[in-house]
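Just so it is clear, none of the values below were taken in a lab; they were calculated from the coordinates. In this text the structure is predicted, and so the values were computed from the model without any measurement. Cβ atoms are built from the backbone, for glycine too; each structure is taken alone.
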Structure I
Amino acid sequence: MDLYHSWFYQKLLNTKGFMWFVVYLVFALNALAPVTVWLTMNWKVIKERYQMKKNKSDKPVKSS
C-alpha cells in the first residue's frame, strides 16, 4: 500500500489542522505529565490525609 498517495494521508493526515492538533496534543501531554507522575507517586498519601480529615470532621468538637 502506498500511504503517501492514499486519500487518507493526503486529505486528512497531511493537513495544517491535523498538524496543529498533534502539536497541541504534545504540548498538553508535556504539561500534564509531571502532574500525572506526582499524583501517581503521592496518591496513597493524599488518600490517607483525606480520610483522616474526613474522620476528624465527623467527630463532635469538644468545648473547653
Structure II
Amino acid sequence: MIRSVLWTAFLTGVLCAGFAMVVDWLTDMLARGRVIAISFVSGSLGSLFAQTALGSWKGRS
C-alpha cells in the first residue's frame, strides 16, 4: 500500500524536476541544481498531499 503511494510520489517528483530542467534551460533564474531539487520535493509532497486528500491510501493492499 505505502509502496505504491511513495512510488507515485517519486515519479511525480521526477516529472516535476524534468519539467524544471526544461524551464531552466529556457530561462536563467536560479542555479539548475536548486531548481531541480525544489521542483522534485514540491512535486513529491504535492502528490502525497493529493493522494491523502483524495483517500487514495484507503483500500489498497
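Table for the structure above
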read-out	value
Of the structures I, II, the one that -27000 was derived from, the read-out being helix-only ellipticity at 222 nm (-39500 (n - 2.57) for each DSSP H run of 4 or more, over all residues; to 500)	II
Source structure (of I, II) for semi-axes √(5λ) of the Cα gyration tensor in Å, computed value 28, 9, 8	II
Origin of the value 15.5, where mean count of other Cβ atoms within 10 Å over residues 15-22 was derived from one of I, II	II
